[in-house]
Structure P
Amino acid sequence: MNDANFDYDSYCTLLHAMPLGVCIFDETYVIRFWNRCIESWTKIAATNIVGRNLAEFFPHLLEPKFTSRFELIFQGGPPVIFSARLHGSIIPSSLPGGMERLQHTVARAFKEKTSRQNAVLMTMQDVTEAHMRLRDYARMHATAQHEVEMRRKTEAVLRESEERFASAFEYAANGMALVGLDEAWLKANHALCAMLEFGEHELIGKNMCEFVLPEDTELGARQKERLLLGHVKSYQVEKRFVTRSGKSIWVLLSVSLVRDEKSQPSYFITQLENVTKRKQLELELYILATTDHLTSISNRREFLSRAEHELHRCRRQGTMLAFLMLDVDAFKLINDTWGHSSGDEVLKAMVETCRAILRSTDIFGRLGGEEFGIVLTEVERGEAEIIAERVRRAISELMVKTENAVIQFTVSLGVAFLSDGLNTVEDLMRRADAALYEAKTKGRNQVFVAGDKQDLCPPPRVQRVS
């Protein structure tokens, strides 16, 4: 195709059909051509802008940073590229959503055929979508790089954490173990192996219950169930373990649960602390707090507490209960004649005699001085009277050898039974004490049984001297 067959109108038709914004202006910046594409972008019709100065519509193009480059073009210089990223839009326009359209502009000089004047042809390509894709790609790339870096840091932190855990696990002062949901040992540290006197290879795969006393295996079962259900984060329980040498030790287990990425139970982390010494100390303190130091039976507080508990049980189950008050006859005379050490020997011998007669379910305690209390559980009246008489007779036959003499002594007993009118241990004890007073006043060395409706005089509120 040659110029003869391709006239000015054909060029204009071609430029109007291009998907690029096309603008032509001369050396005086008068616009000579304005195609339909740039019309649609700027909403400025060609009839309103052609023949008018560019500065009327776009004064920023007369700034030195633009005019200096246009002058170079007019002087025969090479085409000039205006990058959207560096120079913005040469001919500003907006997209339908209000966003500024980004343009890539190329300006080149040519000489008009008719006027032989220099002119500039500017072609503007809409690169908004391309820039948005590049921006999204850059953002995605930056995000991916950030995620990779964060993953690398997370893996490093996790690796460091695992190393710290492994070190803390292996060299912890207390026993540490990983235990499966079936309670099989998965891993055991040095302290645990030393505590149980087994090597780790001897523990792995075996059930933890194999090392626990049979009567303690079910301890903590309810807490374990709550832990698996997610109701608690951890629990503690004390159990007795058996070492290789057969020694029984008390162990405090602190148990927590590890879950997998789907929050399903995976395995237990268990800390095992040997608390045998503490349990022994607790037992010693309990004995000191509840036991009479001379006779090794319950002291007054422990006796009354156990008696109260037994009374409530009998009330619930509708069973009979007998309360016995026992007092050593003429005990002051024994102390005054043979000394307090002899009196102590008398009390200890009397207690041992009673314990040999009483049943394991009965409650026996020292109330103070030479006065003792006995609670016979689930016993009929006749049986209670027989037991009381057996106690009295056995003690009367005792011959207690002391450093100073061989002492024979007697006791008196008062017996009261649980009935509708007696609701507390204090009520029973007062009635049994009144019966004991009757036994004393009737000559000692005898058993007096209080009837349900029998009126008894309470003992005088002074210390009784036999």
Structure Q
Amino acid sequence: MKILLVQPPIRDFYRTVFREYPIGLMYLASSLRKSGFQAEILDARRCRKPKAVTPYDELMSIAELAQSGRGPFCGFKHFGLSYEEISRRVLEYSPDIVCVSSMFTPYLREVIATAAAAKKAVPSCHVMAGGHHATADPLSLLESGAIDSVFSGEGEVALPELLRGGRPEKGIINDAGAPFRAVSLDVIPFPLRDILPTGSYLFEGEPYVMILTSRGCPHDCSFCSVHSLSGKRYRRRSVGSVIEEIDRCVSMGVRTIDFQDDNFLFERDRAFSILKHIADRHSKTGLRVMASNGLNVSGLTSEMIDIMRRAGFRKLDLAIATGDVGFRNSLHRPESIGRYEQVLQAANDAGLSVTTYVIIGIPAQPIAEMRYTIEYLRGMKTLISPSVFYNVPGMPIFNQMKKYEYVSDHVARRSSTFNCFGEDFEREDIISLIDEIREYNLSHLRS
């Protein structure tokens, strides 16, 4: 059986390298090949030149803001291969099964268009979607008519088992993947990175990889949707398995490793052992290490920060959500602001730069609280990275937030549309805050 795993193109006002690395498809390709299937990856998002396209109707209001110069973005673009080129490549491979990644809610239409392009090329193929959004809202994909089935949950163990039985049935398969979360992560083979050239994914011009050392997060942040796919139970790989993968990546010429765990520091001793290996074995190679998904300050001690610096961390990405204690408690965030200040000082003393991530634009969040948090951070030695709230399936507060959306459609549920309003703020207020933060960051970098 021939299986083609496809990362679809996206259409948006911007893109980021951290959403382009197809680690999920690499894991699936490795598991499928280990089980005897022919599996290839088509990364239809990896294209050097984006193409300007007309925004979707639901995005015209924010597009008009961008055109007027009042928004932070300058144009709506198609990032990746054209759908005609996708059809050509699918026909060339002639697969029995096409698995399309559906990770992010706002790119639902691109997933559907990619599925349609595959069907157009090879009408007899079975088109399946999977990933974070597919698990959280499978019906939104099935209702399109372009997708035969939706695989819900983690697929590395369950998908090969399913396909051994032949062509899948239509509909939702493996509801939430719950039976397979009990499997040790060490039985899952390493992502098949050599299926694509090492230089395919770069960070600041150097070969880049993501590594997952664990899955799941036991915290209950009300604005987070990660539990819908990975669950709340913290599951870890053995230190030996992680070290072996790191060594393989470095031997392939990788120069940037990005730990993308939901909670990399949840078990501090384990994280320390991994970082100590990197510091002892690879510190002289110029390896850069990062955790761009954000670090919880509760796991950071002076000793941890020192080993991170020695391992190759050049900056820390700290997630605090808000500087207001009362509002943080309402979001069920685990860290304390006092702890954050200690960690920030220790990072500054160690010579590491810091970016602090805060969330703005939750409908229940007063504009005064957002301004308080920004002013609080202005007095610190840190860059500020605002995460604009957008409402997606899988969040505990998803349904109650719908009434605060300008457009209640998946295509508008993205940070670049500022799609939610609150009791005392509108879209323009959030854009103004973004502009203020940008000016502060530029001033901070100059100083």
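No lab work stands behind these numbers, since they all come straight from the coordinates. None of the values given here were measured: they were computed from a predicted structure. Cβ atoms are built from the backbone, for glycine too; each structure is taken alone.
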Suppose you compute helix-only ellipticity at 222 nm (-39500 (n - 2.57) for each DSSP H run of 4 or more, over all residues; to 500) for every structure in P, Q: which one lands on -10500? Q
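With mean count of other Cβ atoms within 10 Å over residues 149-156 computed per structure, which member of P, Q shows the largest figure?
Comparing P, Q, the top value of mean count of other Cβ atoms within 10 Å over residues 149-156 belongs to Q.
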Thinking of P, Q, which structure, once distance in nm of label points 7 Å out along Cα→Cβ at positions 109 and 133 is computed, gives back 3.6? P
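Figure out for me which of the structures P, Q the number 2.8 belongs to, where distance in nm of label points 7 Å out along Cα→Cβ at positions 61 and 333 was derived from the coordinates.
Q
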A value of 0.95 was derived for FRET efficiency 1/(1 + (r/R0)^6) of positions 93 and 165 (r between Cβ atoms, R0 = 41 Å, to 0.05); which structure in P, Q was it taken from? Q
Suppose FRET efficiency 1/(1 + (r/R0)^6) of positions 157 and 245 (r between Cβ atoms, R0 = 25 Å, to 0.05) works out to 0.90; of P, Q, which structure was it derived from? Q
Using relative contact order in percent (Cα under 8 Å, 6 or more apart) as the calculated read-out, with 13 as its value, let me know the right label among P, Q. Q
Test item: Cα Rg over 2.2 N^0.38 Å calculated as 2.34, pick one of P, Q: P
Where does the value 0.05 come from, among P, Q, when FRET efficiency 1/(1 + (r/R0)^6) of positions 269 and 397 (r between Cβ atoms, R0 = 35 Å, to 0.05) is the thing being computed? P
Figure out for me which of the structures P, Q the number 3.8 belongs to, where distance in nm of label points 7 Å out along Cα→Cβ at positions 13 and 173 was derived from the coordinates. Q
